[in-house]
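Please treat every number below as a calculation from the coordinates, not as lab data. Being a predicted model, the structure only gives us computed values, none of them experimental. Cβ atoms are built from the backbone, for glycine too; each structure is taken alone.
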Structure I
Amino acid sequence: MNPESKIEPKPHYEILDGLRGIAAVIVVLFHLAEPLATSRFDNLVNHGYLAVDFFFLLSGYVIGYAYDDRWKKLTIGAFLKRRLIRLQPMVILGMTLGAIGFYFTDSTIWPLIHNVPFWKLILVMIIGYTLLPLPLSMDIRGWQEMHPLNSVGWSLFFEYIANILYALGLRKLSNKSLLIFVLFAAIALLHLAITSPNGDIAGGWTLNFEHMYIGIIRTLYPFFAGLLLSRITRPVRIKNAFLWCGLLLAAILFMPRIGGEEYLWKNGLYEAICIILIFPAIVYIGASGIVTGKLGNKLCKFLGDLSYPLYMTHYVLVYFYVAWVSNQKVIDPTTALFYAVLTFSGALILAYISLKYYDEPLRKWLQRKQK
């Protein structure tokens, strides 16, 4: 038996799992509110996109906790295989569902969908399985996305980059060297945030220099700050951590735009402070909290289990919702709310079905095969 097969998973941080679920739910709400906003200044879930940066920080923390002390028994190949088993099944499902629904989202916002040949759709889907970014010439939807069948694929692309960088060498950095690296990454993130022409750090989903730069900056600080946090801190007992962390995270992501059109840098500064200082504090407090009672444990586990399938499949339904919104000359608020609730409910159901009947069974089978 390979030494890697003897490595057992460590206990989960239940509260961090629950917080991941809260962030995933808010991402869905952000994407449902986005088509109804007239600009980036009046989205009802204005900073929902920062959930991605929170995911990166959580990922770095959990990777450090799970693997930092196991490299004597673990090869780079075995680590990457474990990450593929964890992440890739939902990548494939999300791209497949996006391809199945593609032609049905023909609308005023995507008027050329019906002109896309079937062979090109299949090619885009297959490339999407690899998460390799598509050039603009292969954009079949018209939003300049590098994953036009499942928009959120861009963040998984950068997640893999962070995992590869960790495995290939950055895991070997001493705490002092890692701290220096993280400080430089924080400075780069702060500079990006306060100098952004849009007053925010949103970006990373298009294969051009601007978006690739934004994507890598958004990834490097939170992921490796999470790794550093897992190394240099020791959780303590904090009461009601899930409640307070959940409320603080929701408040950050729902926060209205700051500074308006006149002072764009203020909003950028807010986002930088949230990512550089507040998100690490939330993760530390969450890791320090203890869930008491069966209800709390079940809630955190349910949210944690559902979080990744929800994130990776919800946009398949959001495409239909965006198409409906774009086809309306006048949007009645009550009708819009009805379709938003319907899409949200459908996203939860789709995520649960994906989890129970696809993701969990497939990952268990793949784990057995590698032993």
Structure II
Amino acid sequence: MIPYSKQKITNKDIHSVNKVLKSNFITQGKTIEIFEKKICNFVKAKFGVASNSATSSLHIACLALDLKSNDILWTVANSFVASANCARYCGATVDFVDINPNTFNIDVDHLERKLKKTKKNKLPKILVVVHFAGEPAEMKKIYKLKLKYKFKIIEDASHALGAKIKNNFIGSCKYSDLAVFSFHPVKPITTAEGGIATTNKKDLYVKMQMLRNHGITRDLKLYKNKINHHWYYEQQLLGFNYRMNDIEAALGISQLSNLIKYNKQRSKIVKYYKKILKNLPIKFQNLIGENSSTHHLCVIKINLKKLKISYNNFFEKLRKKNIGINLHYLPIYSQPYYQKLKKYPKLKNTEDYYRSAISIPVFPGLSEKKLRYICETLKNLILSHL
């Protein structure tokens, strides 16, 4: 089965991990700090806090922005559940904004209309903006709404390490308070599991550092009790064990050196798909202006009405041809957990998207032979139903 995505591990990656395994520290050494600095240097952010997953990073990002039980967080439903769950961990309420039918990202016009219609005491404290498939959302427009309506912005950039808005990397936080990246194996680079939150605000950085480590600080400058002993530490917050370890960080450092190359390979694959499949009744994600995407996913929307075939039938026929397509994502509000919370209204573009979208394989190392096979199989299946 050709997977929709997979990690690429080099001998250099293996050597980097082995080096840490043979060292004195495999959990909380200096490698994590080096990795954090390298990510920050790459995206041009001042601070970064690495954790054991992007989900953990989203959680502590919300806590750092003081999200509480009476607060509200808005995001899109076309994302992994973690984009909304981070609010629920804080006891906050979640609501959803529709997506743009062309970019598959948050629809800024819908967001603005929703903000205008919402009572002041029901406005979101935080907006989680998802950069879907690695394509940056319209952050300049969203930032203007942030200034007007006084909400905070967390960029869920799990798909987007290496993506740019013109010359600014996602993660520089030019238009947000925080940005979160994922290092899951299918993401642009991997640490096996892991995440990081970047920010330019020192107070958020300090708070997240404590939150990922049981709420503990060993910084004398931050102590409530000025006890200057090597053995002393203070728990100042109710934190969590969300730490990344040095083994994961070492893999991340090695992987980061290949990020630009990997993203170029993904881009080349997507360009090939667009060229070969251009005359078929399918739709690719639109890219905006001078933005650059990581192409973490390659999603196509199928015109099922024209083909007179059901989504499930189309999906299963491709799977039987050993093409590991997938769906990203079922609307979060359709999940049983969220249905128990409240009756969320269905969002038109989100519904249309998930009834017709499939993720086709895109990852570094996908061979030309397999790429041709995927295109030929897709073409033959589509043409057989026209």
Structure III
Amino acid sequence: MSGKNSFNCKKCLYISKTDMNLFFDEAGICTGCQNAEFAKNKVNWDLRLEMLKKLFNENKNPDSKYDVLIGVSGGKDSYFQTHLCKNVLGLNPLLVTYYGNNYTKDGEYNLRRMKSVFNCDHIIFKPPTETLVKLNVLGFYLQGDMNWHNHCGIYTYPIQQAIKHNIKIIFWGEHGYMDRSGMFSYDDFVEFTKKNRKEHDLRGFDWYDFTDDVLEKKGKGHLKMGLGKKDLEWAIYPEDQEIFDKGVRGIYASNYVYWDGNENARISKKLYGWKEYSKEFQRTYRKISNLDDMHENGAHDYLKFIKFGYGRGTDHSTKDIRLGYMSRAKGIEMVKKYDHVRPTIDLKRWFEYTGISEDKFNICADRFRDPRVWFIKNNKWYKKNSWGGESNFGETYLDKKLQEKYVR
């Protein structure tokens, strides 16, 4: 199923030429869907749970108060992971949160509730707001991802705390690329790695790429924000020897329990009073995801659409199609309804938060358009392989004079 022209998976909604490395069988089914079918029909999940119990028993550290560390945002999956460790397996977890400063009201409620409903120690780390605003701006200019600091904090600060508290196991949720694209098999029992953190979770960047010294060396001195190593200590990944000496491992819950976000939300609501989003998102129908950052489902996801031509309408529908909650036809309706929407409310809020103007946003965002997805006709952007047929998705901002004025 290779060739120059892109096409869609015959089962889900993902396109062949995208930011993920998707491969297809002779029937045109992507590796992500193949993996989902394998998880549903080929894995003995009762046996996997026994394997998880054995793994924890073999990795208990008598020198630590805690049996496991869980990086939590207060979301449905955080609740489920803590429920599994604390109330199913009988472990004593340490909960650790990297707090990125833009929680929704419902997300804040859920996060604060965790300590009491699970009776666990809970560390919440909040970098200075000024630092987070600067990282929002730099993330946007450097890679079209203003939430890079969240990815970095989530996949760095818990490792620092595991070393500090002599905890051998960090318990992540699902492996994102295994779940979405079938990067690994469930039989691989893939674990967290330093390489995966930087190349995938952090998009190839690391903390030093945001410091004045490195920006200057790379010819981007005009972007300097006054950040140095002392400002980003929470973002510095521990040395290999520290990790080896402490025996720290990061394992994924989705290798040991059947991973279903909808079911995780149901359990969290029923047993612990967890709340879904009380309002409406402009770019997705789903109210159970990404409540820890008010910009994630809006401005951040809109940038994803600008870059790769799809967003959470596609992502969330694909998840629900694979899990059996939604038909492909209904999923296509969701993509047509949500993927292209410009989240005016959320963008306005983010512009005020960062001080970036709407014009500057439009002009800089255009630099990240993927040519495999987008083409220009009559000074308007058109998307290849569009579900709605050939329709334009806004004016282009690639004029050289504009780019020189705003981007340098």
Fill in the blank from the handout: Computing distance in nm of label points 7 Å out along Cα→Cβ at positions 137 and 265 for each of I, II, III, the value 3.0 comes from structure II
Completion exercise
For relative contact order in percent (Cα under 8 Å, 6 or more apart), structure among I, II, III ranking highest is I
